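Okay, got some structures for you below.
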Structure I
Amino acid sequence: MLSVGDREQAQADIYPGICRDRQTPPDGPYALRIKTDNRIIAFQDELQGLISHNLAEQDGDFVVKRKDLIIAYQFAVVIDDDRQQVNHIVRGFDLLDATPKQIYLQQLLGLPTPRYMHVPVIVDEQGYKLSKQTQATAVDLTAPHRVIFELLGLLKQNPPIELQQAPVTELLSWAVEYWNPEVLKNVHAVRKTE
């Protein structure tokens with residue numbers, strides 16, 4: 001449950017519609033937004049379960065082209081996925097909130113909606129997602145089999161110890177055959193410890 005402060009911040013982050021009905025573009029740089037309505041965007045996440053989202057109430061109109069003329073992620077990924085005929089998307093839980101916006105754009109454009117699975121992200125001791133942005137140590141590419149073995153462990157898949165030195169192809173075959181998403185239900189982040 002959100003605290004009063006969290007609810008207030010969430011409300012403050014919703015676009016208030018200042019330029020929603022403007023007929024002519026402003027003189028300076030401006031962003032383009034897609035108008036939202038009160039429809040509920042619902043989808044069955046393969047790991048997180050049923051997700052329901054009201055874009056108008058939870059996000060408001062959102063940007064599809066930034067004022068620096070760059071196409072926004074939400075729009076770019078929808079077009080890219082469609083052009084590549086992507087039908088299954090597996091990505092980090094931190095991107096779960098972006099998915100209803102993408103499904104809304106798919107609906108407006110008459111594009112098929114892929115199936116989604118949002119897996120836990122790996123975080124450090126302070127709870128920050130491991131990434132270049134947080135100066136996380138780079139993955140050791142000299143031993144990919146060790147990296148995959150460790151990731152399977154972090155994702156609670158418990159690969160047998162005999163596979164610790166197995167070739168990458170064998171590890172991936174094992175992971176496909178024994179993948180168990182049930183152990184990840186309602187897990188949003190896993191902590192990496194050294």
Structure II
Amino acid sequence: MEERYDSSDVQGVLHRPANPNQHGIVLAHGAGSNHNAPLLVTLARRFEENGFTVLRYDLPFRRLGTKGPPMPAHQARDREGIRAAVSAMRTIVTGTIVAGGHSYGGRQTAMAAAENPALARSLLLLSYPLHPPNKPEQLRTSFFADLRTPALFVHGTRDPFGTVDELRSHLGLIPAATEVIAVEGAAHDLKRAPAMFQQILDRMLF
């Protein structure tokens with residue numbers, strides 16, 4: 001069942017399964033989207049069918065109407081929104097929580113986990129934006145050494161924000177367990193990822 005979730009600091013859609021397993025998943029969107037991003041909707045419904053309570057939510061920059069990703073000086077506000085979403089989920093389920101997101105949402109979720117290792121049991125990072133397209137020297141890995149939360153990366157083989165091999169070459173910086181699911185032929189939008197849902201579910205840690 002899908003219902004609107006609207007509190008003072010978290011807005012989105014909550015998926016309540018008919019037979020909940022008491023585990024929760026929170027999903028944040030990319031820089032150019034919102035909580036209704038097709039990838040998030042599809043994955044949330046599949047997780048719900050498998051007993052997970054899911055909250056797909058808008059990051060603060062989107063609620064404020066900002067176009068594109070906010071400046072780095074303002075991104076801490078989005079990480080506060082991620083922590084608020086996890087806190088909201090903790091009032092709903094009694095089990096463990098996985099925090100995740102697509103592109104910018106996943107990056108900010110990983111940064112929030114690096115700042116607070118107790119944020120979530122594990123991370124689901126969809127199309128992690130390793131670097132801007134055609135700018136491999138501008139790596140977004142500065143916090144990797146501080147990330148102590150296990151992370152599952154789901155990455156398309158045609159993603160311009162970093163190849164699967166590039167991503168794997170930098171995961172050794174992360175002291176926590178990591179795994180990569182390569183989605184053959186998929187670009188940054190990961191339209192083909194839902195077809196690999198069972199692989200994603202099998203490799204996530206709860």
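Every number in this text was worked out from the coordinates using simple rules, so none of it is lab data. Fair warning: this is a prediction, and the values are worked out from it, not measured in the lab. Cβ atoms are built from the backbone, for glycine too; each structure is taken alone.
If you rank structures I, II by mean count of other Cβ atoms within 10 Å over residues 33-40, which sits at the top with the largest value?
Largest one: structure II.
For mean count of other Cβ atoms within 10 Å over residues 17-24, the calculated result is 15.9, so let me know which of I, II that is.
Here the read-out was taken from II.
Suppose Rg and Dmax of the Cα atoms in Å works out to 20.1, 66; of I, II, which structure was it derived from?
Derived from I, not from the others.
For mean count of other Cβ atoms within 10 Å over residues 49-56, which of I, II scores largest?
On the way: I: 14.4; II: 21.1.
Of structures I, II, the maximum of mean count of other Cβ atoms within 10 Å over residues 49-56 occurs in II.
Ranked on FRET efficiency 1/(1 + (r/R0)^6) of positions 97 and 177 (r between Cβ atoms, R0 = 25 Å, to 0.05), which label among I, II comes first with the largest value?
Largest one: structure II.
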